[in-house]
Structure I
Amino acid sequence: MSAPPPAGPTTARFEAALAALGYAVLVTYLSWPLLTQPATAVVDPLAFSESGTIWTRSDLDLLMWILAWAAHAVIAKPFEIFQANIFHPAPDALASSEHLLGLLPLSGPVFWATGNAVLTYNLTTLAVVWVAAFSTYLLVRAWSGRATAGFLAGALFALGGEVPLDFLRLHTSALHFYPLVLLLAWRVAEAPRTGTVIARWITAALQALSGVYVAFGLGALCAAATPFLVAHARRNGRSGVVPLATLALAALPLGLVAGPYLRVQTAGILPDEQEALELVTRTSSTATVLVGRLWRELTILGVALAVAGGLSKSAPTGTRACLLSIGTIGFVLALGTHATIPGSGIPSVYEMLMAVVPGFSGMRAPSRFLYLTELALAALGGLGAATLIALCTERWHASGRRAAQVATIVAAVALVPLRADRWPLPLSANPLAGIFVGSHQWLALNAAPGPVLDLPAQTSALDGRGLLSTGRAMVGSTLHWFPLLNGYSGHPPPSHIPTMTLAQRLPDQRALADLCAGTGVRWIVVHHGLLPAGSDEAWARAEHTLPIRRSTTRGRDTIYEVFCSDGA
């Protein structure tokens, strides 16, 4: 079987435009009805029976805040991006979680134009899913020579299974540039033109800065592909130095953000080696579980096409071997501590990496590396589809080719609703509306800048009500960006629990004095409906005994101004 003749530039651009439009339609369907109200609603994680929890909702609030903070800080204080406004007065607050700076080309323009954290998050997630699909199309289109095969691969990888869950978990599944990084690296190995080298560096750098998990995943992808890139370069009369150099250069931007994370690690905020190993062991999945997930997410059609692509002689051996290497590495990493021989005493690859790679011990969910296997199988599935199209063309000529292409497109489209976990997506009320955030709107319009405390205060991840209240406060703070004593993240700073413990004791006079001394708190937002019984009366009495003044009342919320210098 021979590959199809290369399409002319006009035809290739037309096919790419059709694929882009098709993915836009499918992403709209997959996210329905989110796109009808992107500025006023978010996907409701609590409505997902398996994955929806209070913590998922808190993560969603955290992610909305992160995207908004990054867009705000890169303009307002570019040299202090990690000195975020939560967990005041703790330093490097952004380093207690993801930074998502690599998503700024998508999220920044939206937030700069609107100041709306909800709209910013929703449009960024939709764009990430679309880019992931289109990047996969470009990769498989280039390797197979067939646009319809590329279209199927893009749908198989990005429009079903886990990737669209970046509606909820953007920090782990914003791997939209993985396929494009691989394609550009292949082209650099083939012919290192200046434009291709620059594009390769930019996409890899942005991908590496899109999240800690996806950065380590990108490193694994590049490590798995490197031998094949070098071999491809040598087949084209090159030494292989240029693709290796571009891989190394792509890691340089990580040095710009490493400092705050190293300081956080030095401060003992991240788990130690033993604790990290225990966490990874508890979250590691068996091979049976991972295979079941691949089968469920790729479907029998996707798996069958991937097998066909892996065995096909029409696709170059180097590309198939590269994808098989990436898929294998992803699966081994996804096994976590299970990727070892029982009784051998030999640690798993994951444990070895935890011991030698800085920061890798913080990767607490090994199964997230299965994205690499899913990408490899989706790309192989595209190559398998291209093989079947070629077979039909050889046997039935033009009519066979057209029938196979139509069948491929129909399969790509059908896979989207077939694998949709929930449709239509359940939405929750606007996080930027309502009484809770209304208090922060008042602060934005009327208050002098100063640290804000939002009550109730949360000290435990098991306090569901406190977590939800904290998330609302963080999203609300995007309206004014005053320092916020509250905060939620995977690794809160040491000062968080003592500060919030004092906050829970309010309106105790000594507690307020200690908060004033430690944080300089200027504003206290009290959500009376969420506080214990008797709190209303205590705060009413405190207005006459503490250096505070009721500034406004909004429903059951009260905003107090604190005068720390007046005896507190």
Structure II
Amino acid sequence: MNWWQAGIIYQIYPRSFQDTNEDGVGDIQGVIRRLPYLVELGVDAIWLSPIFTSPMADFGYDIADYTDVDPLFGSLADLDNLIDAAHRCQLKLILDLVPNHTSDQHPWFRESKSSRDHPKRDWYIWRDPRPDGGPPNNWLSEFGGSGWKLDSNTDQYYYHTFLSAQPDLNWRNPSVRSAMHDVMRFWLRRGIDGFRVDAVWYLLKDDRFRDNPPNPAYRPGGLPRDALVPVYTADLPEVQSAIAGMRRVVDEFPDRVLLGEIYLPIERLVAYYGRNLDGVHFPFNFALLTAHWDAITIAKLVEEYEAALPTGGWPNWVLGNHDRPRLASRIGPDQARVAAMLLMTLRGTPTLYYGDEIGMLQAAIAPEDVRDPFERNVPGIGVGRDGCRTPMQWDGSSFAGFSAVQPWLPIAADFREKNVEIFRQDKASLYWLYRRLIQLRRNHPALAQGTYSSVTACGEVLLFVRGLPEDRVLIALNMGDKPVPVTFAKEDLPGWVLLSSFGDRDNQELTGHVDLRGNEGLIVKLSSSGTPQRRRVGVEVDRRGSG
């Protein structure tokens, strides 16, 4: 298997991981300092949110120089040191690539806006006003308001999918593609192991600039951007050729990976593998970020995803990231243990968001502390992302061991009770559960390489099997708070518990049935005797017990 198939990816939001120069913002040296922690946890790859030169209008997703590091985070030499240090620790390093747009401070855009006749004018999307002087069409910004901004110097509008300080590049221009490919090669030659490509489904826009149609499902009070269906501004078929071009660049370098950020329904998501698997190695699957947390919904989601994958397409799962509310707040701290077991046992590559291994909660952010431009542009409807980006809780000292000074965002209120130092000392903690789950994946090939077979989902109980001919493992997850008896077929026994989410009955032998406690997950090694090739196991769930 490739490393990106067998391994576990850990996302770091650099501003919030570790501050070493006492400015209240995390930095590259902070990531280097915490590499031993990542090795201890057991992850295989680090994905860094953007660290490039930026005015920070959108905290690094507005890039002014693709080939240098912002002084806020350190220097290019610091990043080179991180690459080397990570590789010495047997860790891969993935960088964010933000190809859809630049900062309005990028030299490319400054040249583009200087004159209608400048050679780089067509590097961005420019259009004349309507006869009344208004925007060229009805396209909206994801962050609220029109997606067009008038440049009074040249009397044309430029398009921005996000902030007006983030003008969109024109990916229909071959020079833009070539320039971005050169950016990729710059970092690949420095030794990074791949890219996570930001907002990749937005790269191409309609070349006829047609109005997006109204969304019949939109209701007042929703996100302004949802008032229209983005038929002409997102997920255009032509985007696949742009992604295939990026993939060819990555393939020039051995053992590298290209991952895509794509928020689309599963039936559209899978197109980004490419017609001949020449797209991204995998598009991030965000379905669990918004799914209703119950056994039947999750089972259906997994089966639909598995069925939709193209032949040879590799699956992946995400439970948290820098744009969505914290996992433990979405489903509750008790179910966070069950979620950890689900993430680490489903077929495919898991991505773990920093702090989820200690159950960090969505922090409450006072109005005066809001930093997120999305929340500032569209206030009052709960779109702020600051609450999932608060500093990592390392210990119970001032500022949670993240910094010696007041951090850029407030520390979560529970940091003295919920931090790495305390959880390291408690073998029953969520942190230790993640460590054991990660080690279990390494010890049991079925969990990393095996097939996925659904057994049943009823009430609040989800059962599935990961299997190889020589290794069959049953995962039993109780997504409710009431106990449920589970009975095993004789041919699958004897079996034994490899791991309980409570950590208190490892190696327990199973000879008939097991009482699955409320909020408990079990990983059970099944007998390999009898019919080892079977994909399904015989189990029966007492539906009365599931309430």
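Nothing in this text is a laboratory measurement; each read-out follows from the coordinates by a stated rule. Just so you know, these numbers come straight off a predicted model, no measurement behind them. Cβ atoms are built from the backbone, for glycine too; each structure is taken alone.
I have 19 for relative contact order in percent (Cα under 8 Å, 6 or more apart), calculated from one of the structures I, II. Which structure is it? The read-out comes from structure I. Name the one structure among I, II that FRET efficiency 1/(1 + (r/R0)^6) of positions 21 and 357 (r between Cβ atoms, R0 = 30 Å, to 0.05) of 0.15 was derived from. Answer by label: I. Structures I, II were shown, and percent of Cα pairs over 40 Å apart at 26 was computed from II.
Can you say which of I, II returns 0.20 when FRET efficiency 1/(1 + (r/R0)^6) of positions 205 and 285 (r between Cβ atoms, R0 = 25 Å, to 0.05) is computed? Attributed to the structure labelled I. Upon calculation of semi-axes √(5λ) of the Cα gyration tensor in Å, for residues 341-516 alone from the atomic coordinates, which of the structures I, II produces 53, 28, 13? Source structure: I. Which one of I, II has helix-only ellipticity at 222 nm (-39500 (n - 2.57) for each DSSP H run of 4 or more, over all residues; to 500), as calculated from the coordinates, equal to -20500? Here the read-out was taken from I.
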